[in-house]
Structures are given as structure tokens and as C-alpha cells.
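Peer 1: Below are structures written as C-alpha cells.
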Structure 1
């Protein structure tokens with residue numbers, strides 16, 4: 001079993017692409033897994049804290065204010081700005097509008113450190129931002145939930161935030177305790193085994209997330225192409241803006257990691273906090289959003305490496 005899990009860890013990208021293909025081409029399998037998406041996302045959160053010692057990866061206390069500020073910008077300022085723009089345009093209550101706001105309000109994707117490595121960046125800032133962003137998510141989501149019409153009154157907002165807090169707290173604490181109590185998970189063999197399990201679960205999650213994409217593709221639905229165009233623009237637009245903005249402020253070393261987390265967010269974690277009907281309507285949006293995530297290393301990798309070389313060549 002350990003050998004199998006190590007093999008999954010080695011071929012992670014291939015497994016994720018395979019899950020994407022299966023989800024699109026075998027809609028029956030995707031539909032049967034759709035109801036399990038949220039439990040599997042919670043399990044992935046548990047596995048992530050089992051794989052990494054959160055206390056050791058936590059930023060130095062002197063650096064915490066900086067990470068908190070970035071979290072507030074990405075998970076509060078950006079979605080609130082989107083709410084204002086969509087409200088003026090009359091699209092806030094639409095499925096696409098809700099999807100855009102929730103993407104920007106989400107914590108960084110669990111795989112952000114790995115994606116940062118793939119584009120040639122330092123994964124440490126992405127990992128620390130992932131920890132801070134996920135810990136603060138129930139708080140940063142409150143103002144967004146408050147002004148989103150889909151969540152209703154204050155009581156519903158409080159319930160949604162409480163669900164997020166409970167999920168993050170239980171999954172994180174259990175993973176941390178198990179890692180500390182069982183020495184195997186602190187070893188290289190154990191960490192690689194958990195990586196393989198994460199890869200396998202992510203591949204299954206991807207199949208479920210494609211439950212709305214496969215039928216839309218087979219019927220050539222116009223909604224599919226509109227959604228794909230929007231999510232590509234949102235994901236890569238956020239990455240490009242943050243990458244060059246951070247670079248201009250002299251933070252070239254952290255620009256790739258911050259760009260990755262700006263565009264790649266853990267949107268599926270909100271599924272448990274959303275009304276059931278809204279969650280079902282968002283499956284096409286969430287499924288489409290996986291596509292730019294998986295091609296991020298192919299598209300953004302060359303851009304980020306070229307920019308890093310240019311900056312290095314201009315230094316005296």
C-alpha cells in the first residue's frame with residue numbers, strides 16, 4: 001500500500017489530468033460522486049495538516065501582520081470590490097456573479113505551494129499564506145456573506161460562517177494531533193504516503209467536480225463556453241496583475257507565490273456553507289474553474305521564469 005501511495009505522489013499531475021478526463025467523459029461516475037465533493041474537500045484539509053506540521057510552517061510572529069494584510073486584501077478587499085462592480089452591473093445575483101465573488105473570497109488552494117514550485121517560485125510564502133488564509137477564512141468570509149443576497153439575513157450568515165469555522169477547526173486539529181502522535185507521519189516515507197493519498201483523493205474530487213461540465217460539453221451548451229472564458233480571465237487576470245504589481249514593489253522573490261494564490265482558490269470549501277440549490281447551480285462554474293488551475297504551470301510558468309531572468313539580468 002505504501003508503495004502504491006508513493007507511486008501516486010510521483011505521478012500527481014498525471015492523476016489529476018486523468019481525473020479531469022474521466023469526469024468529463026464518464027458523466028455517470030461524476031454525478032455519483034457529486035454529493036461527496038464537500039466531505040472529500042474536508043478530508044483533503046485534514047490530510048494537508050497531516051502532511052505538513054502547521055506549527056513549524058507557521059510564519060515568524062514578526063511576519064504575521066504582513067501575511068494577515070495580504071489575506072485581508074485577497075479575501076476581503078478583492079471580493080468586496082467585485083460585489084460593488086457586479087452590483088452596479090446588475091449581475092450580483094447571477095450564478096456567474098456569485099461564483100466570481102466566492103472565488104475571490106476563498107482561501108488559497110491547498111495545492112498552491114506545489115503549483116508555485118512548478119512555476120519556479122519559492123513555495124514557502126505560498127504555504128504560510130495558505131495557513132493564515134485558511135485559519136482566517138471564517139472571519140474574512142463574514143462581510144462577504146453579509147452583503148451577498150444568496151445568504152439571506154444575519155442568522156443565515158452566522159450559520160454559514162460557523163459551518164466554515166467548525167470544518168476548518170475539526171479537520172485541522174485532528175490532522176495536527178495525528179501527525180504529532182504517530183511518528184510515521186513525521187518521516188519522509190509517511191509524508192510521501194500522505195502526498196499520494198492527497199493525490200488520489202484530489203483525482204476523485206475532480207471527477208465529482210466535473211459532474212456539470214461533461215453534460216454541458218456533450219450538449220455544446222453556450223453556458224459552458226461563457227463560464228470557461230470567465231474563469232480563465234479571472235484566474236489568469238488575477239495572477240498576472242498580482243505578479244507584476246508585487247514585482248514592481250521589489251518583492252520579486254515572493255511574486256510567483258502571491259500570484260499563484262491570488263488566482264487559485266479553494267472555492268469548493270464554500271459548498272458546505274451555501275444553500276443547497278445555490279451549491280448545485282455553482283457546480284458548472286466550480287468544474288470549469290479547475291481547468292485554468294491545472295494549466296497554470298504550462299501558461300504562467302514560462303511568464304514567471306522569463307520575468308525572473310529579466311530582473312536577475314538587470315541587477316548590477
Structure 2
């Protein structure tokens with residue numbers, strides 16, 4: 001689990017707002033949303049890397065850049081050392097097969113006019129995974145793999161529950177025998193009981209098929225359960241990366257500490273109404289100078305307002321982007 005398989009190197013991604021009538025009339029340029037601002041991280045073969053942060057922090061944009069659904073504006077994403085933006089032809093198709101994405105909304109990502117058999121057969125056909133006379137057998141294997149009944153093959157997506165549709169999405173991703181799965185808010189739209197079933201299925205499949213997982217989520221308890229390491233994002237930047245238990249017990253960035261304190265507890269006596277961090281989240285179209293978190297940080301000092309910190313070592317496998325060597329942070333209660 002030490003060899004980087006998939007890496008992001010100083011990745012940036014901007015999106016343009018549609019210009020308002022007032023902006024058109026006055027000739028002002030369109031506003032730019034800075035979704036990713038120099039993100040660097042690595043995904044090691046065989047591990048599960050959890051990516052967490054508030055809504056709007058860039059988690060989903062990063063996930064889409066990792067599978068090349070978005071092109072990077074700056075920086076690069078590499079797979080086995082190769083820049084994925086430079087891949088074309090057979091190499092691009094091979095990458096698309098080996099790195100698959102599972103989306104948050106299984107209903108909108110499945111063609112409602114196609115049966116489950118047609119959905120899975122299409123993936124098998126595009127990548128030439130099995131001979132034509134073996135397609136039905138492979139579909140049966142995939143349905144068994146994700147614990148769906150065999151008669152599911154003849155049904156349409158609307159005939160299934162949300163959890164079942166997510167299993168179809170997992171089966172479609174697995175049909176091309178990928179090495180990496182990027183799961184973007186995989187279970188956020190599902191009931192808690194169904195979430196556990198889908199996540200446990202994913203963990204079993206990871207062990208059985210030797211998969212590498214990138215698990216994007218906002219539920220910290222879920223991320224703690226599934227991940228080997230966790231990357232924390234804020235305003236399009238990675239502010240801390242650490243082994244899971246190390247991060248939850250000894251967070252070294254003020255934002256990570258705020259997230260953990262605000263996370264809901266299963267114990268009613270310890271539940272909190274705290275928000276993740278004080279103050280409003282700055283606009284991603286008008287980023288603060290210096291450290292992006294300085295407008296909400298309880299430990300802010302002059303250098304934070306002018307000098308952006310880089311990720312520095314805080315222990316074995318633990319890095320954080322903070323000017324303070326130790327901002328007096330303790331683990332969550």
C-alpha cells in the first residue's frame with residue numbers, strides 16, 4: 001500500500017458563472033468559481049482514501065478530475081505515472097476501463113429506457129470484456145456479485161429502490177473489471193440502514209477483487225469506518241491528510257478539528273449543535289488571501305492573512321497546511 005497508483009499534482013479547476021443582465025449591460029466579465037486550488041494528493045494501490053469537507057469544498061469536482069470527466073486547468077492527474085490528459089485512443093479507453101466512477105444519484109446515472117441487462121451489456125460490449133455468447137452469463141455473475149436477483153436483468157431502473165439502483169451502478173462499474181473505483185457521495189441519498197448494506201458490500205468487493213477506492217463523502221462516521229487514510233478539503237484545497245485513526249484522534253488543522261467537533265454523535269448525551277466552523281464560508285469566486293481558512297480560524301495571526309501555508313509533515317504519513325506547528329488541537333471528545 002505504498003506505491004502511488006493515482007495522483008493529483010497541484011490540480012486547479014475553475015468554472016465560469018453565466019453572465020447576468022447587469023454584467024452584460026456594464027461589460028463586466030463573468031465571475032469565476034475557483035473549484036480546485038492546487039490540490040495535491042496520492043492514492044495508493046489497494047487502499048481506501050476518504051475525501052471529506054463541507055458542501056462546496058470541491059470534493060466532487062476533484063473526483064471528476066481524477067476520472068477525467070473534467071479536464072484540469074492547471075496541474076495534472078497521473079495514473080501509474082502517466083498524465084491522463086495526454087492519453088488518447090487505446091490508452092484512453094484502457095484508462096476509462098481501469099478507473100471507474102460511481103455517482104451519487106443512481107437514478108439519473110442510469111438510462112431509464114434501458115433494462116438492467118441492456119445497461120450491463122452495453123458496458124461489456126463497449127470494452128469487449130467477454131465474447132457475445134458469454135454476455136448473459138457475465139451479467140448473471142455481476143448480479144450475483146452485488147446481491148441482486150437474476151430477474152433484475154429484465155427490469156428498468158424505476159422498478160428498483162434507491163439502494164438497489166446503487167447496486168446496479170456498482171455492477172455496471174465492475175463489469176469492466178476496474179482497478180480503481182471513485183465513489184462520489186455513494187450513499188448520501190439512501191436511508192441509514194441501506195447505507196450500511198451498500199458500504200459493507202463495497203468493502204467486501206474491495207477485498208475480493210483487490211480494488212482501490214476513492215470514497216468521497218460528508219459523513220465523517222462513514223468515512224472513518226471505510227477508509228485507510230482521509231484527506232480533508234476546504235475551499236478547493238487539501239488542508240490535511242493522515243491515516244484515519246490518527247486524523248480522528250489527533251487532527252492537526254483547525255478546520256479538521258472544527259469538522260470533528262461538529263460531527264453528530266450516536267450518543268444522545270454528547271450530541272452537539274455546533275457548526276463546522278464559525279463564520280460564513282467565503283465565496284469560491286472571491287477567495288481570501290493567504291490561508292483560505294483564516295477568516296474562520298480561532299488561531300489566526302498576521303502571517304495567516306498574507307502567506308498561504310503548504311502541506312508539511314506532522315508525523316508519519318500525516319501532513320497539514322497550517323503555519324502553527326501545533327495549534328493546541330486535541331482529538332474530539
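Values in this text are rule-based calculations from the coordinates and carry no lab data. Keep in mind the model is a prediction, meaning the values are calculated, not measured. Cβ atoms are built from the backbone, for glycine too; each structure is taken alone.
Peer 1: On relative contact order in percent (Cα under 8 Å, 6 or more apart), which of the structures labelled 1, 2 is highest? Walk me through the numbers before you get to the answer.
Peer 2: Working: 1: 34; 2: 19.
If we compare relative contact order in percent (Cα under 8 Å, 6 or more apart) over 1, 2, the biggest value is for 1.
Peer 1: When mean count of other Cβ atoms within 10 Å over residues 167-174 is computed for each of 1, 2, which one produces 16.6?
Peer 2: Working: 1: 16.6; 2: 23.5.
Matching structure: 1.
Peer 1: When you work out Cα Rg over 2.2 N^0.38 Å, for residues 119-174 alone for each of the structures 1, 2, which one comes out largest?
Peer 2: Working: 1: 1.40; 2: 1.06.
Of structures 1, 2, the maximum of Cα Rg over 2.2 N^0.38 Å, for residues 119-174 alone occurs in 1.
Peer 1: Out of 1, 2, which structure matches 3.8 when distance in nm of label points 7 Å out along Cα→Cβ at positions 143 and 215 is calculated?
Peer 2: Details: 1: 3.8; 2: 2.9.
Only one of 1, 2 returns 3.8 for distance in nm of label points 7 Å out along Cα→Cβ at positions 143 and 215, namely 1.
Peer 1: Another question about this same structure. Assuming 141 is volume of the Cα convex hull per residue in Å³ as calculated from a single structure, say which of 1, 2 it is. Please report the intermediate quantities before stating the final value.
Peer 2: Details: 1: 141; 2: 166.
It was calculated from structure 1.
Peer 1: One of 1, 2 was used to calculate mean count of other Cβ atoms within 10 Å over residues 55-62, giving 21.0; which?
Peer 2: Numbers: 1: 10.6; 2: 21.0.
The value was obtained from structure 2.
Peer 1: If helix-only ellipticity at 222 nm (-39500 (n - 2.57) for each DSSP H run of 4 or more, over all residues; to 500) is calculated from each of 1, 2, which structure is the one that comes out at -25000? Don't jump to the answer; show the numbers that get you there.
Peer 2: Numbers: 1: -25000; 2: -9000.
Considering all the candidates, the number was obtained from 1.
Peer 1: Who wins on FRET efficiency 1/(1 + (r/R0)^6) of positions 47 and 287 (r between Cβ atoms, R0 = 25 Å, to 0.05) among 1, 2, i.e. which is largest? The partial results should precede the final answer.
Peer 2: On the way: 1: 0.70; 2: 0.25.
Ranking 1, 2 on FRET efficiency 1/(1 + (r/R0)^6) of positions 47 and 287 (r between Cβ atoms, R0 = 25 Å, to 0.05), first place is 1.
Peer 1: Right, something else. Using the calculated result 3.8 for distance in nm of label points 7 Å out along Cα→Cβ at positions 95 and 159, pick out the matching structure from 1, 2.
Peer 2: Working: 1: 2.3; 2: 3.8.
Of the structures listed, the value fits 2.
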